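Input: structures, listed below.
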Structure 1
Amino acid sequence: MKPGKPLNFLDAPETQKKFRKYFYIILCVLLIIDLAAFFLFERHGHFPWEEVPVFNAVYGFTACVGLIFIAKILRWIVKRKEGYYD
């Protein structure tokens, strides 16, 4: 951000704090729904670890984190600066 430039709606610290709070609330609700679905519905996974509670949430989280690390490695290989497209 350039100094002296007015903040946009999503750049304001209050908005970011609200967004972060609601984001974590939604994540917790989705985790509770996944746990409830584990006990309400019978799962038929192809592999034994697919029947573990909250497996889908943990798998999705680790996949996203893995993609971020792969992107960092690819940036190092391609030799582009982090702000190349800005």
Structure 2
Amino acid sequence: MAVDFSNAVKTDEGVQVNGVVMNPIVEKCEGCERIKEFEGGKYCGSYPQPETKWRLGNCNFATHTKATAKGKAKVNPLKASKRAAKGR
């Protein structure tokens, strides 16, 4: 859900959209397609606090990074043996 900045208001706390204070983007957000500009500042159009999305790794909303799988995927041994028998 993208945020509509047409009814945004700049306050002392930051930019407020529909009662939610939007924090500016962080350096890791640069290059993302979800960035919206409002009165000279850059804000995430999907999440009000972008720095918290990057705290534990990659942001799941980021369009400029690829998600990487952590660890190996589980393989069902029965299905693997059937695939091997078919020659795949």
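Tabulated values for the structure
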{"read-out": "Computed -21500 for helix-only ellipticity at 222 nm (-39500 (n - 2.57) for each DSSP H run of 4 or more, over all residues; to 500) - originating structure among 1, 2", "value": "1"}
{"read-out": "Origin of the value 57, 37, 11, where Cα extents along the principal axes in Å was derived from one of 1, 2", "value": "1"}
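Values in this text are rule-based calculations from the coordinates and carry no lab data. Being a predicted model, the structure only gives us computed values, none of them experimental.
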